[in-house]
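Read through the structures below before going on.
Where a number appears in this text, it was derived from the coordinates with a stated rule and is not lab data. Just so it is clear, the structure is predicted and the values come from calculations on it, not from any experiment. Cβ atoms are built from the backbone, for glycine too; each structure is taken alone.
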Structure P
Amino acid sequence: MSARRVPPEEVVFRASRSSGPGGQHANVTASRIEASFDVTASAVLTDEQKRRVTARYGPVVRAVAQDARSQARNRELALQRLQERVERALHVPKARTATKPTKASRRRRAESKRRRADVKRGRQRPAGED
C-alpha cells in the first residue's frame, strides 16, 4: 500500500437506520453507514503493515458515519474515517535520539538548585536558638 490508501473494493459497506431525532425521514431511510476493512484478507498490505494495523485495531477495522441525512455522504464520511484509522495505525513513529544536556542547561540547573537550597536554608531556625 504505497500511498496508504484503502482500496474501495476491499471495503464492505453496511447500511442501517440512523439513531437520534429526525422525524419521519429518519424512521424510513437507512442512512447510517458502517464501513469495514478486513486487514487479514487485504491484498495491498504487507505482512508488517497487517501486523501493525491488527495490533492497534484488530483483524477488522470499522468506521461508522451517521452525521448526514444522505446515505451517499455518510458513505464518503465512513470511508474517510476508515482511511484515517488505517493511516494512523500504519504511521511509524520517528525513533528518538538521546542527546546530552548543553553546557548552558547544566549551568541553569545547577544555579536553580543553588537558589532552591538557599531558600530552604533561609527557612531553618538559626543555630543556637534551642
Structure Q
Amino acid sequence: MIVVDTNIISYFYLNSDYSQIAEQTFKKDHMWSAPLLWKSEFRNVLTFYMKKKIIRLPEAIEIFACAEELLKENAYEINSMQVLSLAHSSGCSAYDCEFVNLAKDLGVLLVTQDKKLLHNFPETAISMSRFLETH
C-alpha cells in the first residue's frame, strides 16, 4: 500500500507527461490510498480539464467514478491537529500535509512529485521514479 496525492491520481487518469510513470507506479503497487480530500481536489482538476475543453462532462464523470472505485476502500478521514502541526513545522499547505499525515499514520510511503513535500518529508515522501527504482 502507498499513499498517492491528487497529482498522481490525475496523472494516472488524465493524459500528461507523467501518465506512463504513473501507470508503472500503479503496476508496482496497485493498493493506493489517500485522504478524503482527494475527491475535492480531483473534482477541481476535472473541472479545469472541462473548462479547457480537454474532456467533456460525461468523460469527467466516468473518470471520477473509476478513481472513486479505485480508492473506495482506502480513503481516510484525517486528524486535523496532526495536519496543522505538520503544516506549521514544514511550511507546506494543510492540504498537502493531509497526504503526509495519512502516510505516517499508515506507516507507508507518500508517492508524490511535489518538490516541497519531497524536500520537507524525505522519510515519508518519494517521487514516482525513485519509488520505481527502489521498491
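A few points about this structure:
- Computed 22 for relative contact order in percent (Cα under 8 Å, 6 or more apart) - originating structure among P, Q: P
- Each of the structures P, Q was assessed by FRET efficiency 1/(1 + (r/R0)^6) of positions 93 and 117 (r between Cβ atoms, R0 = 30 Å, to 0.05); the largest value belongs to Q.
- Between structures P, Q, the greatest calculated value of FRET efficiency 1/(1 + (r/R0)^6) of positions 37 and 69 (r between Cβ atoms, R0 = 30 Å, to 0.05) is seen in Q.
- Label whose coordinates, when Cα extents along the principal axes in Å is calculated, return 88, 44, 24 (choices P, Q): P
- Answer label among P, Q for the case where helix-only ellipticity at 222 nm (-39500 (n - 2.57) for each DSSP H run of 4 or more, over all residues; to 500), calculated from the coordinates, equals -14500: P
- In this comparison of P, Q, the computed figure 1.00 for FRET efficiency 1/(1 + (r/R0)^6) of positions 5 and 109 (r between Cβ atoms, R0 = 25 Å, to 0.05) is attributed to Q.
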